[in-house]
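Below are structures written as structure tokens.
Read-outs throughout are calculated quantities, based only on the coordinates presented, and are distinct from any laboratory measurement. For clarity, every value in this text was computed on a predicted model and none was experimentally measured. Cβ atoms are built from the backbone, for glycine too; each structure is taken alone.
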Structure I
Amino acid sequence: MPMHKSQILDWLRRLDQVYTEKKDYLTDLDAAIGDADHGINMTRGFAKVMEKLPEVADKDIATILKTVGMTLMSSVGGASGPLYGTFWLKGGLAVDGKEALSAEDFLRMIEAGVDGIRQRGRPEPGDKTMYDLWAPVVAALKTRAGNGDDVAALVAAILPVAAKALADTIPLQARKGRASYLGERSIGHQDPGATSSYYMLETLNEALA
């Protein structure tokens, strides 16, 4: 079965709730190696998304996703706004005119979004960023996308990959952003951006269930 527009909207509404619930946790993670504002920024950004969503809920999926991206870019400070904004914007551009997404469409959307993160932030594997979660997720999606799985099965299959990738950020030494200033002291802390990215996939899995 394809992923329908109603499920995209449900995903975004659930994600707003999750970021609100996890605001303090995400901020605590960021306090250890960053600016102590990641949870605050994600909560603020998705509150703005919820304000914009009624205006585009009847539009195609691309319009919805691009609106999310532009809203995050304009309302979220630090690195998170440009990176997540680019993710949603590029993902939307990859599925222009769609009212539902096949497994191949979903792969194209995620791959375009992650490529946007890579172009914007210039991360490399092992830098201790959200890219350390998204790179293995995209690789796993590419492996499974041609197996005949629908989007729900794909997301369920990649969730353990994402969970492992998230845990794998803990022993890394940060090489990007403010966390890189800490050097070896950044080791032993879970990356906040990878954590909020994991919530995106976990929440999508719930919305598709």
Structure II
Amino acid sequence: MSNCCEPKNFDGTSRAYRRALIAVIFINAVMFFVEMSAGLASGSQSLKADALDFGSDSATYALSLMVIGMSVRTRAIASLVKSGSLAIIAGVILFTTLMRVFAEGAPEAATMGVIGVVALLANLASVLILLRWRDGDSNVRSVWLCSRNDAIGNVGVIAAGGAVAWTGMAWPDLAVAALLAGLFLRSAVSITQQAMSEIRDEKAQQAGA
């Protein structure tokens, strides 16, 4: 193993990367069910938002695994699918958060804190597994960005749980959910830009051949 990340054109075609991706898919799938159950039980919008991201990640990482070794265009299109899913999730989170503004009562802070810590540990494990491959083509990089987003989101959920416990109000939970939606949108834009650039570069190479 090298001490630095793979080159920016790394396309995921290595056994080590495939094994890492399978491990991260499993972690995300398990945490989707754990965190969504906790979110529904506690009434936490930020837990449910983070759970949706876990679920989306497990599905899109499986897509990433499927397209490894395929053409640049195919991998870029897979990245566009992933960026689209992030944008959809962001929209769902924003809509449900707005609906939650008019609901009474605060979520259960203790559950938010405990599950937030569990999810953070799971995501830190994923980040460490993928650290070597934090750069690469849009397909590889999108996996890294999603894992990084998850870790950031979990810190927010833990902070929101503390703020809810301190204030007895729901607004910290709703604020973190909205911030997560913004983070997902930003990553979607970044992934889309890189994927479109790869498609344009491939077309230019084919035209010049």
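23 is what came out when relative contact order in percent (Cα under 8 Å, 6 or more apart) was calculated for one structure; which of I, II is it? Only one of I, II returns 23 for relative contact order in percent (Cα under 8 Å, 6 or more apart), namely I. Have a look at I, II and say which one yields 9, 35, 31, 17, 7, 1, 0 for P(r) over Cα pairs in 10 Å bins from 0, in percent, as calculated. Among I, II, the structure yielding 9, 35, 31, 17, 7, 1, 0 for P(r) over Cα pairs in 10 Å bins from 0, in percent is II.
Comparing distance in nm of label points 7 Å out along Cα→Cβ at positions 22 and 166 across structures I, II, the highest figure comes from II.
Taking -29500 as the value of helix-only ellipticity at 222 nm (-39500 (n - 2.57) for each DSSP H run of 4 or more, over all residues; to 500) derived from one of the structures shown (I, II), identify that structure. Working through the options, I get structure II. Which structure, out of I, II, was distance in nm of label points 7 Å out along Cα→Cβ at positions 78 and 182 calculated from, if the result is 1.1? The read-out comes from structure I.
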